[in-house]
Structure 1
Amino acid sequence: MSATYDDVCRLALAFPGVIEGHAYGGSSLHVGRKFLGRLREDGETLVLKVDQAERENLLEEMPDAFFLTDHYQPHPLVLVNLLAVKMPVLERLIEEAWRALAPKRVLSGYEKSKP
C-alpha cells in the first residue's frame, strides 16, 4: 500500500509538538523549530529525519522505498518513496524522528499519557 503526504501529516501531527510549516518552497513538518520532514516538489517523495545507522539499513534492505541524492548524503535524512514505502515502516520512522527531536519533558508527558 502506498502512502500520501496527508498520511504523513496525520501520523506526525498526532505527536505532541509537531507543527506544519514551509521549507524550501513546500510543506514541511517540524518539532518546534527542528526539521522533521518535508514533501519534495515531485509530490511523491518525503525528506525525513533519520538516524544515520538506520538510514544505512533502510537503503540496503528497502532500496525501492528509500534512496539518497548527493545533496542529502552528508545530512541525517533519507528520501522516502511514498508510493513504495509500507505504512508500518513509515509509522515507525516518523515516531523515531519525533522522539529524536522532541524535548524530554514532551516525551515524558507523552509516555505518561499512553494507556
Structure 2
Amino acid sequence: MTPHNEADKGDYADTVLLPGDPQRAEWMAQTFLEAPRCINRRRGALGFTGLFGGKPVSIQATGIGVSSFLIYVHELLDHFGARTLIRTGTCGSLTAEAKLRSLVISQSAQAE
C-alpha cells in the first residue's frame, strides 16, 4: 500500500498496461482479461489484475498529465516490483497520414 495505491505487494503482475482514464482501465480489464479483479480504487485510479493468454497482466489508470503518470510509474516499479510498463491511450496527429485507429509507437518526445 502507498499513499496513491491501496494494492498489496504481489497484487500487480510483472507487466502493467497504463491507460490514463480509469473508465478505459475498467473497460480494458473487462474486455481483455480473464478473471479480472480490482486491486486499486484509491483516488479513483482503478487498477486490475487478471490473465491474458494465460499470463498475469495488470492494468492501472494513471490520471491526466505527466505528474500523475510519474507517481504511478514510480510506485509500480519501486514498491510493487513491476518490470514492464506499457502506456496505452489516445493521441492526436499533426499529419493526415495517421488515420483513425492507427497504431502509433512513439520513439522520442520533445518539450520546449
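Please treat every number below as a calculation from the coordinates, not as lab data. This one's a predicted model, so the numbers in the text were calculated from it and none came from an experiment. Cβ atoms are built from the backbone, for glycine too; each structure is taken alone.
A few points about this structure:
- Origin of the derived value -11500 (helix-only ellipticity at 222 nm (-39500 (n - 2.57) for each DSSP H run of 4 or more, over all residues; to 500); candidates 1, 2): 1
- Test item: mean count of other Cβ atoms within 10 Å over residues 14-21 calculated as 15.5, pick one of 1, 2: 1
- Which entry (1, 2) yields the derived value 18.2 for mean count of other Cβ atoms within 10 Å over residues 30-37: 1
- Comparing mean projected area of the Cα convex hull in nm² across structures 1, 2, the highest figure comes from 2.
- Parent structure of the calculated result 18.2, given that mean count of other Cβ atoms within 10 Å over residues 22-29 is the read-out and 1, 2 the choices: 2
- Test item: FRET efficiency 1/(1 + (r/R0)^6) of positions 54 and 102 (r between Cβ atoms, R0 = 25 Å, to 0.05) calculated as 0.30, pick one of 1, 2: 2
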